[in-house]
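Structures incoming, each one as structure tokens.
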Structure I
Amino acid sequence: MGWSQATQAGSPQTWLVSVQSAQLGPQWVSLSRPVPQSLHTPAYAEELRLHLLKSTYRMQRTDHEELYTAAETARERLNIDAPLTLYMAQQSGGSNASVLYLPGEMHVAFHGTILDGLTTEERIALLGHEISHYLLLEREQSRYRTADELLSALVNDRDTQPAHLESYRAFSLFLEVFCDRGSLIACRNLHAAVSMLVKAETGLKNVSAESYLRQTDEIFAQDSNASTEGLSHPEAFIRTRALNVWTESPETAEAEIDHLIRGDASADTLDLLRQVELCEITRNLLQRLLNERWFRTQSVLNHARLYFDDTPPEPVADPPAVQLPADKKLRQYFACVLLDFATCDRSIEEPALAHTYLISAQLGFQPVFTEMLRKELKLKVRQIGALQDRATEIVERARKEVCAS
């Protein structure tokens, strides 16, 4: 990927489109509205500026010309024209950098020894990362900032749900992925972006990005299913992998990066978006289930409308494919859905059971479904064997009876 292509027409839009795949796009925005202007009153701005004066040393351009030049380079490459001020935090307990957000103003504070040992390119990378935090908060009428505030409010509520916690975690992690891309675009050098990350994480002043890229490849050679365990920031090897695959194959990288951050879908860690995805998979499964005309009795349709009240009266001409997650608990959920429909109309109980059995076999979770039959319907091994042998025949007979009538 050429850097001129990534920043063509001087606009970040060509690379910001990738934020949608990082779950910071329209899906998250649907949770939010533009930030009310009352949150950015002059009084709030003055309070924040005073806080900066009290807790930092404000770095003057005349005394830190090289650092401001690096900041200007990052700002220009990210196509941001807001004024920027740099600070060094006092009594800092760690090595870090952060952005304090005000509309139309960038305030970047450095903490500890974060700047020590960074080359010029690495400083541009660091500043590109922090400026990208501002960029995301500022764009699209501050909708991403609103999503951040909304999720933060949800997780701090006493009635918060596990999905809220997982959603805020995913939002925070993908935010770092987004800003790492800003870092890479600002410095235009993958090795500089990677070495800056490793120096910031380890405190080392001498780092080989090429060596760490090989180390990251070694990790994934041994654990191809690796994903982050971080709560707010992915581990350095995850961030490095995300940058590397995006650099090498931006068109196909998003699925792998999504897995790096969210891992495999699991019933124990469903975020809000995965709940939406699970709902859509359930809808697709029901459309496939209801594609048999003989199966669409009034009782079955009524039951389907308890799941989705817009279930149509006629079969869908071309039902969508159903791709089930591998997680055992989620497959047990889908087995329960099939069992629910296998037993909701006693007038078609035998063909309904055969039909749902065949669907489970076609979708690759027949063992989970048969276990559910043994547990819930108390079917014996002999009965399940007979069902397996005769399922196709029973469904064909039901089809013929419908045609005959």
Structure II
Amino acid sequence: MKINRWFTVLTAWILIFFSAASTIFSVFSGAYGEVFGWEASKVNLGFTIYIINLGIFGILGGVYIDKKKAAPMLYVGGMIFASGFLLSGFVTEIWQFYLTFGVMGGLGAGLIYNPSFITALRHFPDKKGLVSGLLLGAAALGPFLLAPFVKGLLGSSPYSISAIRSTFLILGIVFLVGVLSLTWMMKTVSKPRIEIEHPNEMNYKQMLKKPFFWLLFIVFAAAGTAGNMMISSIAKIAENQYLLTGFLLSIVVSVSTLSNFIGRQTFGLILDKIGYYKGLTISLIGTIIALLLLAQSNTPVIFFIAVMLLGATFGAILVIFPSLTSYYFGMKNQGLNYGIMFLAYSVAGMIGPLVAGYFEDTTGSFRGAYYVGIAIAAVGLAITTGLAIYEQKYRSFQVK
């Protein structure tokens, strides 16, 4: 049966929408901590494990679809992902949560996200910008819509085991039905012909030998740390530091993810005009300003301004780095090369939540975490400035 290529995009959009469910982590992490008495740093470690597996299996997924059809792997990844969420509702020990949410959820998401994205793009060599924007929008709109839905299922504190179980049972079933009913439309095509020969095509071995790659890797990790810190803790920050309740508390994650969506779309539109390094500079400066606002104010209005600014700047880096990777290392091996670059996001996902959890457990406040995030973002900004100077001076594809 011949499938219109837009149905492939629709399927990829929905699968990416599902795989973005981890970004509502802060909505349900507090419930686990309260019901089972787990420390925040230990609960946040589950998110870190998830992000690590997302990065590792995203690489493996990219290698697989370079040689095989995407649909069989997406079925497997989707079923593991859905099962991980479903089983997360029935855990009683922290190690079980690490296994179901962290390992199974992250593994499944890794086999869904990058392969879905790349498969859909290969159908549209003529509309890469449009399709990329649509698919990246799914990753932002997913948590925007899922956050209030999950919050409504969980209810308010004091939380109950039955609420956790029913919430994750529903999520698991919805994800499973979605995967099984839609994945058949993921039609694989061969890689699109590259119209212009890139002067600096590299495979992953050549890329890893370049100091330039490692500088970009550090910048990616630095730029992503604050965003991952907020993903893991934003609901608790709103409730504990800013004393938000009711409607305002329920929309915090949605405001953050909607800002993330706007940031992705905006930077996607202007990136070709302002350049990668100006885009990164704006993103990192915005991150630093947002963290300073969070550290210095307890006013709800300032909090929402900071959340919107941080959401937008965090969304920007996920638009910038795929293109930046292909710009320096070529399109031929973009799937695997960007999969490796994306491990920097996993590093950020490890550092951010652990820092937030550490300060919450030891000081009862997130302010120390904000200042650590500022310092890390400043390192990224310094490296970005150096790379921009280098680029302006030499203005070539010659990667050192």
- Item | When Cα Rg over 2.2 N^0.38 Å, for residues 162-321 alone is computed for each of I, II, the largest belongs to | I
- Note on the structure: Cα extents along the principal axes in Å gets 60, 52, 32 when computed on, of labels I, II, structure II
- Item | Label whose coordinates, when helix-only ellipticity at 222 nm (-39500 (n - 2.57) for each DSSP H run of 4 or more, over all residues; to 500) is calculated, return -19500 (choices I, II) | I
- For relative contact order in percent (Cα under 8 Å, 6 or more apart), structure among I, II ranking highest is II
- Message: Matching task: 6.6 is the computed value of distance in nm of label points 7 Å out along Cα→Cβ at positions 82 and 354. Pick the structure from I, II.
- Response: I
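No value in this document is a laboratory result; all are computed from the given coordinates. On a predicted model such as this, the values are computed, not experimentally measured, just so you know. Cβ atoms are built from the backbone, for glycine too; each structure is taken alone.
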